[in-house]
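None of the figures in this text is laboratory data; all of them are computed from the coordinates on show. Just so we're clear, the structure is a prediction, and the values are computed from it rather than from any experiment. Cβ atoms are built from the backbone, for glycine too; each structure is taken alone.
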Structure 1
Amino acid sequence: MDKAKVVVFEKPNVPLEVKEFDIPELEEGCILVKTLVSGVCGTDAHCYRGQVQMPVPVILGHESVGMIEKIAPDRKKDSVGEPVKEGDRIFWVAGHPCLQCYSCVALKDTTGCVNRRSYGWSYSCADYPYLTGGYAEYVFLTGRSYFFKLPDSVPTDAAIAFGCGFPTAVKGFEVIKGVQPGQSVVIQGAGPVGLSSLVMAKLGGASPIVVIGAPSSRLEMARKLGADETIDLSSLPEPEARVSKVRELVGEVDLCVEATGFPEAVSEGIDMCRTAGRYLIMGVFSDLGPVPINPSLIVRKNLRLYGSVFWEPKHLYQVLQLLAKYNDRLSLQDAVTHRYGLEQSTSAIEDVEALKCVKAVIQPGYKAS
């Protein structure tokens, strides 16, 4: 085992290519992880379309669960002190803040790091340690990587089901200090960030909760997770009609969550919020350009707007603890609806982009039946 199959991105809109890379020698503090599953995030589609600047060539995949294949003798515990050994399943944090900028040092918030780098999109696989993305048989974690052992009770598919979307939602709800029982919540978007926000709102006692999105398979998952109402974009394609439907269902909204990834959703969310309501914007990560909004509504409603980007290691740890406690009820593994081998990575991205999946994963060695 001196080589690993990987999937390499070199140019936007060009099919990803399977290659073989040498596996580096294990150094102090490092871990070689055998990839079990790597989630296909909506951001991967933006990367593939050239909407995210990357130091090509790159191995995509920034949300992955794997099994420790080899671990350096000095690395005996995970990032919260849990003993680990070869054969253990782990979920690692892709992002690496610089710990030297204003946000890292003065604000003590590494999500705002201006020099942040991440496995899966901002490390070139032409540079050491080469195996820096989840679309690969093996990933090489250096000593700066945070990682957590999966609780035995948490299925691998449950851990990856909402990928980076779940810790993103945990951090976002931390920013707004959560929800109160009985508060109404509307979630724009039924992808991983939206469904994770639904779980957070439900656990906080919010009611009623409305999820707006598509396709029907994602809305079905939203209802399974406790959404009181769902609105299908295909049935109500016009923003005005959706705002009217929300007002019919719940009146004005205490909290609106943007989890679509489309800037156009923002003006619609502002319109839905009640006086002194809150609007949490998490989905628009890639720069897809400006959209018009009416600032008068923000002022007249005393509206509170919150932006939240990325997440910190503690938020992934909290996700795993939530799954250990609640997944018997949530069964998030059911959200993994599509599975692809490395050779089908381009199709996986295209299917996610076309909203064909609730959650798609790359599973090295997987062969479609």
Structure 2
Amino acid sequence: MSNIQEFPNDDPHALVRWWLYTIAVFVAVMVLVGGATRLTDSGLSITEWAPVSGMIPPLNPADWAIEFDKYRTTTEYQTINKGMSMDAFKVIFWWEWGHRFLGRIIGIIAVVPLILFWVAGKLPQWIKWPLVGMVVLGGFQGFVGWWMVKSGLTERVDVSQLRLAIHLTMACIIFVATIWLARSLANHTEEGRPEFAWQSAGLLLLLLVQIFIGGLVAGLDAGMAYNTWPMMEGAFVPQGLFVIDPAWLNLTDNAKMVQFMHRISAYVLWAATFAHMMSVLRNAGGTTHSRRAVAVFCLITAQALIGIITLVLQVPMSWALAHQFGGVVLLAAITAHWRAFRPKQNISSPKGFGRLNPTYG
């Protein structure tokens, strides 16, 4: 069995790293397709979870008739889409089928190379079980997706906004884990600065909270209403934020409250990113870390502007997907930023995840 040091270049883990980046790209595309599936109200067009047989779409008119008949039993069809044509059904079916098919492809490109790299001895010992955990989380994500879809097949006309937010956030966590592991296999040009690591970790946590709330916004179609900025119904803090009893349900079920939370969390995230940038510039100016902090701040500012435009224009698909894509790019940037502040992983260490090089990078 070949040893990892036998790679013919100076970067023995390049192949594994680019495999992880490939997974990350596919997950990012998956998030975008999921957003389009939601915006086109396509998520309930496939009423069964068939992980293997579901890879094959309808191939003839009889197959299409069967799928359409299943969709006609849903509350969404009976309430909203009654009388829909077969051609219109095919449009929403292909969005949902493409979303599920992409998930299966991600599973294949994650599992098969992992096995090959493992058997060939190309993986550092410390990364093996984190990779297994990531694959297991990805498999569980498929179940969560079905759990989400199932919530809309009977009494509701759409999926649960809470389950949608969980599904979206889990996808983002998988994306973050993939980027983190890939960056852990990379050479870093600057010494690490652990004193800033907690700041960047906090930014990442705030962004994940913001994405979770964004999932609630999407699930409730909250972006379709209150399409002014910075005011909502003529006030910064609008009336009617606590109209549901018990009060805590407003945090997940009240569209006005959910959009308000999304705005406030965006302000907090922007201010925290600005404060972090100033801290790094003051204490580590002229370094790659400071340049990266500026880049992250520019990205969060651009993302906020795209979000405002999306809101004011009443969520056209192009702008909504641009906003979602911006969130994914920001996730990657902050994850890489955080990893650069951390101690450099001794990537050839055979004795576990916690063994670090005494230098930083």
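Given a computed value of 61, 40, 40 for Cα extents along the principal axes in Å, which structure among 1, 2 does it belong to?
Details: 1: 61, 40, 40; 2: 66, 55, 34.
Of the structures listed, the value fits 1.
Could you tell me which structure in 1, 2 was used to calculate helix-only ellipticity at 222 nm (-39500 (n - 2.57) for each DSSP H run of 4 or more, over all residues; to 500) as -22500?
Details: 1: -8000; 2: -22500.
Answer for the origin of the read-out: 2.
Out of 1, 2, which has the highest value for relative contact order in percent (Cα under 8 Å, 6 or more apart)? Let's see the in-between values first.
On the way: 1: 19; 2: 23.
The structure with the largest value is 2.
With mean projected area of the Cα convex hull in nm², for residues 244-283 alone coming out at 2.6, pick the structure among 1, 2 it was computed from.
Values: 1: 2.6; 2: 3.1.
Working through the options, I get structure 1.
Who wins on mean count of other Cβ atoms within 10 Å over residues 140-147 among 1, 2, i.e. which is largest?
Details: 1: 19.4; 2: 16.2.
Between 1, 2, the highest calculated value is found for 1.
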